[in-house]
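Participant: Below you'll find the structures, each written out as structure tokens.
Read the figures in this text as sums done on the coordinates, not as results from a lab. Just so it is clear, the model here is predicted, and its values are computed rather than measured. Cβ atoms are built from the backbone, for glycine too; each structure is taken alone.
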Structure I
Amino acid sequence: MSTTPDRPTAAPEGLRARNRAQTARRLEEAAWEIVAERGFEAATADAIAERAGVSRRTLFNYYPRVELVLQEPMREAIAGLVDRFLARPSTETMRESLAAILTEPLEAEVLEKAVVCFSQAATSPAARYFLVDAQAAEVAQVAEAVMARLADAADPIYAEVVARSVMAAGTVATLAWLDQSRGVVDDDTRWLHLELLRQAFSHLYTAFSEPATPDADLTTPIDTSTRES
């Protein structure tokens, strides 16, 4: 009587997911190690794959573009904020929901990468390109969240304006933080960054709610009849 050997069972889904997450993490760490050591120009697909101990093909199976490997930590940070934003009551205003999620500072890892990005951007075209590309992706993330929050009442122009304004305020706050912290990331400077974010958003809220001068009447048409031709 012959017996059929047992077939090897496939790896459990949970194990595959963990292995995939670990590989993705190795790729991210390898990419940022290269950037920190040799700059954005050196973070090529071959260099990242070699540092992570995987093939170039594996790298592109995980990330279609090298830039996406580097963007992943920031994408995850914003995704966490977006999840909290979308979980807020729909009866809140955008301002109330935003204030409610700005209660904890960003992870040190994210701020450390911001230090690298902005410090290299002063002299590196590749770093500047990365920042522009990353900021566009972040705007898209926030705009998508605003659209989801508004649901049937969503206006794409409104969502894009809100997203770009929020991200611009965040960039200004981060630049101010870099100047004040001198690029040092610790518990104190992480909370400083949060406070500067709050200040930046507060300025954004009030920027268009107050007249330019105490007595300005912004509804009065400008009389152009006396202008010199």
Structure II
Amino acid sequence: MKQAINNGDIDELAQTRQLFERMLMMNQQEWLVHYYIALANQNLYYFVRDDQDQQAKLINDAIEHLEMSLELNKKFAESWTLLANMYGLQIGVDSKNTIQLSKKQKKAIKTATKLEPDNPRLYLVSGRSAYFVPKAFGGGFEKAKADLAKALDLFSSYEPPSDIYPQWGEDETYVWLGQIAAREDSLQLAEYYYQKALKINPEYKWVSNYLLPTLKKKMNATVQSDF
């Protein structure tokens, strides 16, 4: 899955998702497989930004798989964390239910925090959510930066219980810090964060092919405007 995400290859990512579905039929650690199908959906969501109907289908399907995961293993904090993120994404395509979805998101985060308070992905999801939520509604860049910094601190010492457990997120944490820095016109800091992401994951095409070139253009424009 990681290689498909790195390459921005929607077909490869869809094939990975199909592999997880076949694993379900083999009754192999179903609660974890449901989680990975939902994770694939989350990443597919970002590849279909211009198709809100498809995004809604991916979110709803992900939520169903996470609910099935939690029916089988209610103590799996990763599923609660990803469920919180999916509720956040759902708000973007179903704004009329924002209040209800926000309550569900807060409940999922609260449950995940009780189960595994030192899970870095919990703070990554919280920080990413705060990036999109106005300060007046409990979000904002300052909260996002605090949560993302906490995530990085936890990533430095986090070890998953098993090799098959989720291990993603550290590179993405730097990316979101970089995007905040860029939005705040701290361009050199943004470049630092993007380079940190690439050091962890050199094949991260979203960073190398889009975010960094876009940042460089902004930096060059800023230099030219100073003359």
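Participant: On Rg/Rh (Cα atoms, Kirkwood Rh), which of the structures labelled I, II is highest?
Facilitator: Max of Rg/Rh (Cα atoms, Kirkwood Rh): I.
Participant: Using the calculated result 15.4 for mean count of other Cβ atoms within 10 Å over residues 95-102, pick out the matching structure from I, II.
Facilitator: It must be structure I, since only it matches.
Participant: If Cα extents along the principal axes in Å, for residues 135-182 alone is computed to be 45, 15, 14, which of I, II is the source?
Facilitator: I
Participant: Still on this structure, I have one more. Could you tell me which structure in I, II was used to calculate Cα extents along the principal axes in Å, for residues 127-206 alone as 44, 31, 20?
Facilitator: Label of the source structure: I.
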